[in-house]
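Right after this note come the structures.
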Structure I
Amino acid sequence: MQRIPVIYLLFCLVILSSACKKGLEDINVNPNKSQVINPEFLLSTSLINTAYDYQEDAYFDKPASAGRYITMVRNEGNDKFDWGPQSWDGNYAKLSVNYEMMDQAKKQNVPQYIAVGKILEAFNFAYLSDLFGDIPYTEALRLKEDRILHPKYDQQQVVYPALLQSLKDANDQLATLTNGVDATADVMYGGDPLLWRKFANSLRLRMLLRISKSYVPAFTDMQAIINDKVKYPIFESNADNAEVKYLGDVGANSWPGGPMANGFEEFNKRKPSKEIVDALQQRNDPRLGVWIAKVDSLSGGTVDTKPYVGVPNAIPAPYDYNGGTVHISRLSDMFKSNSHPMVKATMMTYAEVCFILAECVQAGKITVAGKTAESLYYDGIGASMKYYGVDQAATDAHYYDQPSVKYNGTLEQLIGQKWIAGFLKGAEAWFDNRRTGFPKFVLGPLSASTSLPKRYIYPTGERDTNNDEYLKALTQFGPDKQTTLMWYLK
């Protein structure tokens, strides 16, 4: 199914749902056209745009630089962390479409779309809060119904528990409903309610770990999920991954590095970072050749003569590093295709769930029947290796026996492997670094900050159109700076 532009769809929704002036209702009704939108059509749009935009951030935008997967060799602002105010219009546009889907589902008595909508809503609102901190939540999306033009900001410590409850409710609803969502509209899970429940509960694990420093019930709630996998199923293999394929037929449905979406020159501005390339080479990691291309010329490199060369972040003239383009690696060819079976719009993976559980078991916060922190750590690595078709190569090369890979019980090692497994699969590397300090990324000499940004700065438009609520928010949140810690990081 093709991706529908959000702005166009929102325009249609406004036209369909706007109230007519009294006395004009009848003449403004087209008897030959439906006055409602079926939820399944809105689901496909909400799901595709959620997955595609989240993935585009992870490859094309600031999370890719903050996670040290990508180095920009042109237009280097992302790498230098001089980010400035960021827009959230696209985030709220997706939430508006999803909200309309749930509203139509309620009116048409198809509750399965409400349940799935709650999961997508929680994913999008959580990501917004992860990026900014306190956000408009309870009064957001209520312009049409309640004419709220200036929504208040809700504190993160209010938003996150509400989203966690919404995910729990969605799981419980899907467990009792007899009808699933339309399989053709659900481009991720084909309408399978069990897979949606696994996503909801796995997402709960991610979110609970993220806020565990500041949220007392976090590990108790995680243990409740783990103790009853019938009631609270979670990801059990790569087949459960929350990800959407790229069709590659038009630019809007193509991987953002492909020629239909952005062209080769845009692809060529993004090089693999030195940190990820070095980490893979030091471990003789078989994923290296899957993700990274060899340099065009092995002779003439000025600082590095290895076959794979990543570019450091925030350095002068990064395009000239190591003697120039022919002496630095590109991403592999699969990242410059319009679609590829191993390049999808990924929201969450089984590998990530393994590492989440490994971290919590290792810290002594939860127990997992039949598992140890060590076995879960290896499960996470193995899931990633299998996804990219190099699991047997890893075994044959005794990858797991290397001192740098063999489990040693440290958080640094565990998060390091989680970072590698999450290559270009979301903002988790940046968020994990904020939370744990690992991996220990190198900022670069031209970095505008002495540390990785802790958040996005609120959009400029908020000061122009919602200034009173914006200023009220800052009295509780703190200065609107990249360095201000949000609730769960304090």
Structure II
Amino acid sequence: MNYMEIDLDRIDSLGTEPSKEPERQYYFMAKCRDWVKEKEAETGRPLTFITQTFGCQMNAKDSEKLAGILEKIGFKETDTEEADFVIYNTCTVRENANTRVYGRLGYLNSLKKKNPNMMIALCGCMMQEDAVVDKIRKSYRFVDIIFGTHNIFKLAELMYNRLTSKGMIIDIWKDTDQIVEDLPSERKYQFKAGVNIMYGCNNFCSYCIVPYVRGRERSRNPEDIINEIKDLVADGVVEIMLLGQNVNSYGKTLSTTMSFADLLKEIEKIEGLKRIRFMTSHPKDLSDSLIEVMKNSKKICNHLHLPVQSGSSKVLKIMNRKYSKEDYLSLVERIKTAMPGISLTTDIIVGFPGETEEDFLETLDVVKKVRYDSAYTFLYSKRTGTPAANMDNQVEEAVAKERFDRLLKVIQEISSELTKTHEGEVQEILVEEVNEQNNSLLTGRLSNNMLVHFNGTPDMIGSLIKVKLTECKGFYFIGERI
């Protein structure tokens, strides 16, 4: 049965509520749909919603599910917060993300005073923190619904609970082993999509809040993943991004163990699928069998994001990364031997507690040896609730900033050199959108994840085409259609 095609008008919304998922959620969608119809009749207009997403691609994927549920209920999406239903899907990796949300809530309060029927919902990682929920309960009483990362699927049920009560609805789960399949989802792009293969994280890096707010690892059944991708391909998707906090540990919670490498082999067989991407890979779990699968694949993109975080074995140990500098460099050597032209990108934290100048030079050494195509670089910032926040030897901000600038200079020089080597080549791109700065240009993405801007027409969006990389602009190319 394809739940995506369920007609809510055929569901008996006055009958007994089901106990099994996802039937239970479609029942509540039908009840909320009845309410939406009543409100539309009263106001003489469609009810609107907006989802604001803060944070990572996992959050973006969750927001697609939230949007799918709201559209199924009957809301129409808008791009303004002057909507009838506003939902913030929050991030809490950095504390300034929390500050941003509080600031936006003040604005929403003024909008709600103008539209008393407006509903405000908060979900995501930030809501998994007790202190945050307490603050909202006390200081932001106008918020209607609060839920976390584990029960995104319950939006319709929580909305109905709010409609039938007068108080704020709070439903936070500390953890779960439940994965609810077959719920609506509204994709941002018709031609590419993210697909969750697992949820949660077991790594507990000392600087990271994610395991505390996303819970422990749990993998989706491979059959559900394969079926979802097949449905996406049938609907026009040519590229998928497999998502997980650590995709390399996929399968460990399944009753019948399946490795990430084995899952990729099965996905590769799906007809009509042209490109496969994935993130994020933890170096400690990246196997030789995965390298072999990537080497032999016709569909896996020529790009691997492999966060190193630091080049110092001492710092890596304090970070609880479970590999040394030598382990990481050995892994990179095996990857490059198997795939000499692969594009490697990374994450690096500068100024982690206890980092000395010598430790930082070790990081520079890794950058120079690996030669990343690009890197996401971060100044360490304390994250309350993580072990690192209470560590001694916090690095002075000025010292960290000076190191950060030196690192950035080296990365940019290497990136520019590597990018320049592709100038004049003919490569295939997936055309993604009209260029935001110049609407006479289109923007596409190479297999190695670099962007190319070229002259084209909007009907090319979603197509794989050949372009000549005529001019390197540092972090992107100007191209010419072949």
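Please treat every number below as a calculation from the coordinates, not as lab data. It should be emphasised that the depicted structure is a prediction, and the values quoted were computed from it without experimental measurement. Cβ atoms are built from the backbone, for glycine too; each structure is taken alone.
With relative contact order in percent (Cα under 8 Å, 6 or more apart) derived from the coordinates and found to be 9, which of I, II does the value describe? Here the read-out was taken from II. Identify the structure, out of I, II, from whose coordinates distance in nm of label points 7 Å out along Cα→Cβ at positions 281 and 297 was calculated to give 0.8. This figure was derived from II.
Assuming 65, 56, 50 is Cα extents along the principal axes in Å as calculated from a single structure, say which of I, II it is. Display every interim value, and only then the final one.
Working: I: 80, 50, 48; II: 65, 56, 50.
Answer by label: II.
When helix-only ellipticity at 222 nm (-39500 (n - 2.57) for each DSSP H run of 4 or more, over all residues; to 500) is calculated, the result is -14000; to which of the structures I, II does this value belong?
Values: I: -14000; II: -11500.
Traced to structure I.
Suppose distance in nm of label points 7 Å out along Cα→Cβ at positions 257 and 473 works out to 3.3; of I, II, which structure was it derived from? Walk me through the numbers on the way to the answer.
Working: I: 3.3; II: 4.9.
The structure behind it is I.
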